[in-house]
Every structure is written in C-alpha cells, then in structure tokens.
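Taken together, the values in this text are just the output of simple stated rules run on the coordinates, not laboratory data. Treat the numbers as computed from the prediction; the structure is a model and nothing was measured. Cβ atoms are built from the backbone, for glycine too; each structure is taken alone.
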Structure I
Amino acid sequence: MSAELQTLAKKQCIPCKGGIPPLKGHELSELAERLGNGWLVVNEHHLEKEYTFPDYPASVAFANRVAAIAEEQNHHPDIFLTYGKVKVTIWTHKIDGLTESDFVFAAKVESAAQST
C-alpha cells in the first residue's frame, strides 16, 4: 500500500453537519490521486469501486468488513453485493457531494481489500 493511501487510511472520518460546499476541481483531483487504486470520482459527486472475488462467500465476507468499517467510522456507503463482486459507492449525503472523509473511508476500504 502506498504511503499516501496509508496516510489517508489512518485518519478518522469526521461527521459532516452540512453547511459546507462539496469538494470540487483541484482539491477533488488531488485527493483522488492520493487515493488511487482504481477508485473513480463520478461526476464530482461520489466515489465508486468494484471489487471481484472468486465466489459468493468471499464477496459476503468483504461486504461485512466494509459494513464493520462503516459502523466504526459512522460513515455508511452504498454496498452492492452479488456473486463474485462487491461495488462500494461513497459520498456525503448531508451535502450531496464529496468531503475528505469520503476519501478517508475509501482508503480504509482499500486497506481492508489489500489485507484479504
């Protein structure tokens, strides 16, 4: 795991109370570059990545790890689970866009995936 990804993964998600603008432009692309690892920034609105697994039990186990991280961080992504695949979609609902915490959460997910 890259040093940039490790740095992001070590941070804690900070709950958004609203009233701030979502990240755009340079700030957004800079965080996306630090995150890397195939995460997509979609329409400057949300992060998305699909993971593949050899079977259904492995997919479920990973989805459960993501759910545990979500509870620990109080930051809850959309998790799509199907045979051999888990797609994670992250954004801050309170501002209908992205914050640094979304990238922190994605880094934690990536760390869990790499330790599989």
Structure II
Amino acid sequence: MLLITSRETRRWVIPKGWPIKGMKSAKSAAQEAFEEAGVRGKVSKRPVGSYAYDKRLKNGRLQHVRVAVFGLQVEGEADVYPEVGQREKLWLAITEAARLVDEPELMVLLATFRP
C-alpha cells in the first residue's frame, strides 16, 4: 500500500485529488495518483470504497468532502512527476498503512482492503 504525506499538514494519506473536469472518476483518480506520487498502472473501474474527512481550504474554511477510492495496480513508478519533492512516499503492508492514517473511515477501508 502506498501512502503519501499531505502538503499542508504532513499527515499520511492515500493519493487522491479533486475530480478532473471532463474525465471519468477512475481515470481522474489514476491521473491524481501520478501527479501526487508518480505511480501509473491499471485502475479499477469502480470505487473500492469511500471515506469522508474535513479538508482545510486555503482560506482557512473547512470543507466536508467524501472521497471515492479507486484501486490502482501499480505497474511503474516515475522519478519525475508534478509533485515530486512536495510529499513523502511510503510503501507499507496494508495493516501498517491503516495504522498510520488519521481519518477513521480511511483506516477501516485500508484495514479491510483485499486486492
């Protein structure tokens, strides 16, 4: 399981992002995984689950968001990608990854994930 740090709070999260206009959700998730972590691969067509959290916006306001999570069978990892150097990356066993994340719903999703 791949975790990355968020840019502002530096907490451990999975690669994710806002939906990309004009792109299907699965494709958008795969694109965000490349931009944030430099990984490419085969993305699941349907979400493997979802979780909610409160995202702090640039203006300081909290925005409650629900994240659809898509599985990505990683086939390659780039050395250069848009957010290289802005985040840390960590490959872990699924149980370890679940212990490191802060969001309770994401913790459960990761702990119960079966590729």
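Ranked by distance in nm of label points 7 Å out along Cα→Cβ at positions 39 and 103, structures I, II are topped by II, which has the highest value.
Taking mean projected area of the Cα convex hull in nm² for each of I, II, which is largest?
II
With distance in nm of label points 7 Å out along Cα→Cβ at positions 15 and 63 computed over the structures I, II, the top value is the one for I, the highest of the group.
Comparing relative contact order in percent (Cα under 8 Å, 6 or more apart) across structures I, II, the highest figure comes from I. Taking 0.45 as the value of FRET efficiency 1/(1 + (r/R0)^6) of positions 55 and 95 (r between Cβ atoms, R0 = 25 Å, to 0.05) derived from one of the structures shown (I, II), identify that structure. Computed on structure II. Here mean count of other Cβ atoms within 10 Å over residues 31-38 was calculated and came to 20.6; which of the structures I, II was it taken from? Clearly, the read-out refers to II. Computing helix-only ellipticity at 222 nm (-39500 (n - 2.57) for each DSSP H run of 4 or more, over all residues; to 500) across structures I, II gives -14000 for structure I.
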